[in-house]
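Q: Input: structures, listed below.
Every number here is computed from the coordinates shown, using simple stated rules; none is lab data. This structure is a prediction, so every number in the text was calculated from the model and none was measured. Cβ atoms are built from the backbone, for glycine too; each structure is taken alone.
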Structure P
């Protein structure tokens, strides 16, 4: 069995170019973009806001003691 080729920037560009030229890839990317930016980003921001509010409430409780 031969040793695997070490990835080079030229080899990576070649394979990435072939991958991006596939019709299925372009369709998947086109659908994942809006999905990520709408749902995942909103969920992330909601979790961050919830965590921040919880931390603020905990700080207030500690300050009242």
Structure Q
């Protein structure tokens, strides 16, 4: 459980930074189509799932304390 509490927030931050990077690159050159492919969809879904799990674990941990 301690591994989840330490790794999951860092994973969320890393995936969010990857999404922000894709958004910035797509704003400079929309012809690349970075926001229209499977990698963007998979990364967004994984980031959302990781954020929800992270929030649930941290909320449960704070309720126990």
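Q: Comparing structures P, Q by distance in nm of label points 7 Å out along Cα→Cβ at positions 18 and 50, which one has the largest value? The partial results should precede the final answer.
A: On the way: P: 4.4; Q: 0.6.
Greatest value across P, Q: structure P.
Q: Given a computed value of -29500 for helix-only ellipticity at 222 nm (-39500 (n - 2.57) for each DSSP H run of 4 or more, over all residues; to 500), which structure among P, Q does it belong to?
A: On the way: P: -25000; Q: -29500.
Going through each structure in turn, the value belongs to Q.
Q: Thinking only about mean projected area of the Cα convex hull in nm², which of P, Q has the largest value?
A: Numbers: P: 9.4; Q: 4.6.
Top value of mean projected area of the Cα convex hull in nm² goes to structure P.
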